[in-house]
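Following this line, the structures themselves.
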Structure 1
Amino acid sequence: MLFVYAHAQTTDQAIAHNDKIVADQIAIIAAEDAFVSTIVDGKEQKVIDKAFKNYLKILKKFSGQYKKMKAFDSNDTFRKAMIDLIDVFRSAADHEYREMVTIYAMDPLSLTAEVFERWEALTQTVNDKENAANEKFLNAQEEFALQYNFTLK
């Protein structure tokens, strides 16, 4: 009985775990927003490249951190949800965003209707991937909060 009690997590520990994951999620989204803003604001290519590299660096950092992190409990659903979220964001960065950076760097005279259509398709793909991943993450967070009896704000 002592073994089970020693490994049981408290509500306060669960809240701290939740808050840490959410803070990291916010850092990822802030880095993504900073990168996307460089494109939306029409910044120079070197500024865009720097913001993109920073975004990739943050994704890599958090990916490694969460994959090495010990399970919070036997279910481990919330940490795994964060890993899945990061993996989806990394996939979008490595594929769609990388292609968008390449398109942005193209000579304006070579931008055709097909290129603009491709840009729109890439944007939609990123939105679809990330929205689905965010929804799964939020569902896991809600389950975690319910399991540990705390309210999300």
Structure 2
Amino acid sequence: MSIITTFPFTTPGNYTLTNTEVSGGSGKLALVSKPSQIFNEPFAADPGFTYDNTQTEFVAGLMQQKDQSPANSIFAANYSIDKDLNWHKGGGSLVGTLNGTPSFIGKMVCTGTQGVYYTANTAPIESHKFKYTPNYSGAPPTNINLVTV
């Protein structure tokens, strides 16, 4: 046989309050200010921390997230909802400019001269990686430019 005890927390006078409060039918712990306690962490090294070293690093007195982007990459866009870049390592603009009116339905869908371009300073040697799904209509297409640099 069990015994059930209900604590209604409706009357503060029914309780001895030490670092607690009774408000709105619930009991709450009160925060205690400890101004004499000082925490100083310079993040110069990692001893004393629990963290995932595959995603976090200590560099020049900073704890930061490791770069998870592909090696030698500059910027990326997945075009799932719009024309803009997801990230840009060089700090450049994330905003793309549309050519025509391509649609974005999990990918960028272009017909005719539609597309997107970005203003960027690029290196003399560069490569581009993207997935292309042809929209086959039964007849061979005319000239299709996939990328212009």
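Taking percent of Cα pairs over 22 Å apart from the coordinates of each of 1, 2, which one would give 49? Attributed to the structure labelled 1.
Between structures 1, 2, the greatest calculated value of Rg/Rh (Cα atoms, Kirkwood Rh), for residues 50-89 alone is seen in 2.
Using the calculated result -26500 for helix-only ellipticity at 222 nm (-39500 (n - 2.57) for each DSSP H run of 4 or more, over all residues; to 500), pick out the matching structure from 1, 2. Don't skip to the end; give the middle numbers.
Working: 1: -26500; 2: 0.
Checking each candidate, the match is 1.
Quick check for you: by relative contact order in percent (Cα under 8 Å, 6 or more apart), which of 1, 2 is greatest?
On the way: 1: 29; 2: 10.
Ranking 1, 2 on relative contact order in percent (Cα under 8 Å, 6 or more apart), first place is 1.
Rule-based calculations on the coordinates, nothing more; no lab input. Just so it is clear, the structure is predicted and the values come from calculations on it, not from any experiment.
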